[in-house]
Structure P
Amino acid sequence: MGYAVAVDGPAGAGKSTIAKLVAKNMDLTYIDTGAMYRGIGIFIRDAGVDPDDEEAVSKAVSGITMDIRYQDGVQHVFVDGRDVTERLREEETGRLASRVSRYPAVRSRLVALQRQMAESGNVIMDGRDIGTVVLPGAQLKIYLTASVQTRARRRWKELLEKGEPADIAEIQADIEKRDNQDMHREVSPLKKADDAVVLDTSDMTIEQVVNRIEGLARIRRKNPKVVLAQTAGFCFGVQRAVKTVYDETKGSGPLYTYGEIIHNESVVDDLQKHGVTVLDTPDDVRKAEKGTVVIRSHGVSKDVYDDLQNAGFRIVDATCPFVLKIHQIAREVTSGDGELVIVGDRTHPEVEGICGWCRKPATVIDTKEEADSLIFPENTDVTIVSQTTFNLQKFEEIVEIIRAKGYNTNVCNTICSATEERQTEARRIAATVDAMIVIGGKKSSNTRKLYEICKRECPETYLIQTFADLNLISLAKADSIGITAGASTPNTIIEEVLHNV
């Protein structure tokens, strides 16, 4: 087989339109399987064979030859050496194609011919059983779909543009009926191949779909080496927090999290579907019906904790143990004469929570410039802690600047071990690949840190939330690709990116 792209999907998903454009962009031969069945219809009529006589039709097509060639950029279909292109769209041709296509012998012969075409060149082919029956060995399989409502609306607009009256409800009913027939027919039913990439085009433009498939095709054609970081995905604290909330959804009564349980939109959206409401402010707490509140892995300040308790909520504390350790240090250090320096993002909920457990104000910094400007009286006892997801290398650089000032410095490296391992592995992989993918939520601090680390080592580093965000055309230039993910990225998203790349 040459290089083959198989495009399957239900009627109205735009398979032919998309396949033709991809073929043009990638210099592939577009195999119009529908035209091939119409070619059979023309052959049967010219041969004088009764289309309702299955035995006669089967015998007639057993040795038929068919070829698809391009002349001046226009596709021509040849049946037994004769160009039948101009007759393909005749109404009678369509009726005959529909009548004979139900015969197993016809389908078997055309499958054999389609495979021959794929063996002789680089092709893209669309239909309903291309990836499962015709070209099971295709290098790229796409299952192109769209909601029934979207497909009905597209068909309705097509008819209106042609000046033909149309009822969108009837069109939708016809599509639903055809989907059911295609999926449950005995011979080669419509089915998604296990290794197909699913593209839902409901909210995509034609250009977006074409770029997506073209990017995938170019990546598969190049067959890059792909390296997945072993430390990618949920860390212990996040896993524990998410599991806690899902376990609580099995109970009764209102269920809340104070702030988003983790910085990942897909997880937060799914929890919302399970009835979990996010409380963001003290005002939210006052207005909410009493129930259970899960404290997220980032933790909260003492004031927030007390407010929830005093308001009569049942509290389930899923604060990460590493964060709880920093809360304890913060309480102890700020109870004495020493100073506490927190290295981290002052707007991050974890840092806000740490500050909320201090008995007196702490100093929060996150740049070397701020460390340079830091001034305490001589011989001050200075304890330094870090946000658990801070960049380890940057933390060490800031610590050295503060140490050089001559204070009595006590450094508590509170970056969690999982974060250290993740950053170290990401840096190592990024230094050895042509392109790097970092997966995580837009609000995730540890994901942004991973992106910064990888970007320094590999200029072609891409930060995405899901596979849909990936610039596949740019990625297709790489001979080797690394993949890592933030601590709040579900395995399902990582697996989707890995599978499709």
Structure Q
Amino acid sequence: MLTLNASLLPGEGEERLLDLCARKLRAPVKYFRILKKSLDARDKSKIRWVYTLACSSKAEHPEEFAFEKISKASPRVVIAGAGPAGLFCALRLLDHGIVPTIVERGRPVEEREKDVERFHQTRVLDPESNVQFGEGGAGTFSDGKLNTQTNSPLNREVLRKFVRFGAPEEVEYLSKPHIGSDNLKRVVANIRRYILGHGGTIRFSTRLEEVYLQGGKLRAFTAGGVREEADALVLAIGHSARDTFETLLASGFSMEQKEFAAGVRIEHLQRDISRAQYGESYPLLPPADYKLVSHAAERAVFSFCMCPGGVVVLAASEEGGVAVNGMSNYAREGINANAAIVAQVKRQDFASDHPLAGVALQRQMERAAFLAAGGYKAPVQRVGDFLAKRESTEFGSVLPTHACGTAFAPVSSYLPPVLEESIRAAIPDMAKRLKGFDGADALLTGVESRTSSPVRILRGEDLEAVGAENVYPCGEGCGYAGGIMSAAADGIRVAAAIARRFL
């Protein structure tokens, strides 16, 4: 096996890589694999794709993961939530011979997509099936990013499983892999079919309503109005399951406040972002993304969930509140680029020391945005007007993509002053690193409040909830992940812990 580095100019075909391998091997290539692919755009006059390759003149077999399987009757493991954490927990449990049951408050992804579209058309919210709740979790209506800042050894397993269920093969080696919302919906449906085909059970429109503990140990739970017993319960409930947080707190689960971030979505023309990042060669390259951080004000401000060629979507899950998120398909073919520009929300911003005080602050901002926009439209303000502290009255070259419509309203009408002022200082500072970022016609849409969970359900080194044996807090909602990749990895981590317990 030979490992080598190579590079291609924009527009050059990857078939040249095979020729390079054949020359290096001095023999026909019988095994070829791209290990890593990234874009080097540091010098706009010499942009190139950089590869790490593995090749051989002999046939090679890809590495397979092997898991110890349970040798006795399968314990009854119930997973609350069918987002990345819950689905990947279920997949790993099946690898160990444990057949799981999933209870999901929302609907299958095909029905959920129709519910979201109906909301866009009627502005009548279904609080159980929306951008936050339903099969696939909140990430289903996003860019489907699979990059992560963690170096978990489980990342390879996550990526390989995504490819197995229909994601593009390149997600295994791209430095910034993404599936796209369109592909992710298909992948989620394939995972569901696999789970059901291997004996698992998925009960949709079934919300976890109560968890009963006795002597610090799981006794039973209620879901969909039915009380049941289980050997283990996984809480993969997502960062917007506010009613479930309240129920668990009342049931005696140990929780703590968790800081998060909040702000706005910023939209630019995608061609302007691509030109700023790549120069005049941008048409030969994929739509550009960016990652920016500013410390120009009291609070750090950073870009989050950048969606090239995407749209801004309404991410509300409670009546009377407006929250937004970003989404793009695999091709990223939209006119606009958007990203969250968010500032740190600290515990000192919370109104009390109650474990759910962060939830209360999120609700406060979302209800203020709802009132500012006059309903489920989203409040928007041009960047030039925001920086000049004046209200917007008309659009410029950038038009909003928000499917439910928009209404002009200042950022000050829904963001706390410390967040507003931090973002006002950050945007010109970010423009020093990305030309045109502070363009007057760029749009700010609010409120971006669901960046991560504002609460953490405490768990020990065995991953069981503190004071609640056989209950496993899992994923982003419980405070242990931050995106699709890390949530899926945490689901695998919890499944492995359950398997060790019952093997």
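Values quoted throughout were computed directly from the atomic coordinates according to the rules given, and no laboratory measurement underlies them. Since this is a predicted model, take the numbers as computed values, not measurements. Cβ atoms are built from the backbone, for glycine too; each structure is taken alone.
From which structure (P, Q) was Cα Rg over 2.2 N^0.38 Å, for residues 301-468 alone calculated, if the value obtained is 1.10?
Q
Using distance in nm of label points 7 Å out along Cα→Cβ at positions 221 and 245 as the calculated read-out, with 1.9 as its value, let me know the right label among P, Q.
Q
Quick check: 185 is what I get for volume of the Cα convex hull per residue in Å³, calculated from one of P, Q. Which structure matches?
Answer by label: P.
Taking semi-axes √(5λ) of the Cα gyration tensor in Å, for residues 141-396 alone from the coordinates of each of P, Q, which one would give 35, 28, 17?
Q
Taking relative contact order in percent (Cα under 8 Å, 6 or more apart) for each of P, Q, which is largest?
Looking at the calculated values, the largest one is Q.
Can you spot which of P, Q the value -8500 was calculated from, given it is helix-only ellipticity at 222 nm (-39500 (n - 2.57) for each DSSP H run of 4 or more, over all residues; to 500)?
Structure of origin is Q.
FRET efficiency 1/(1 + (r/R0)^6) of positions 29 and 189 (r between Cβ atoms, R0 = 41 Å, to 0.05) computed as 0.95: which structure among P, Q?
Checking each candidate, the match is P.
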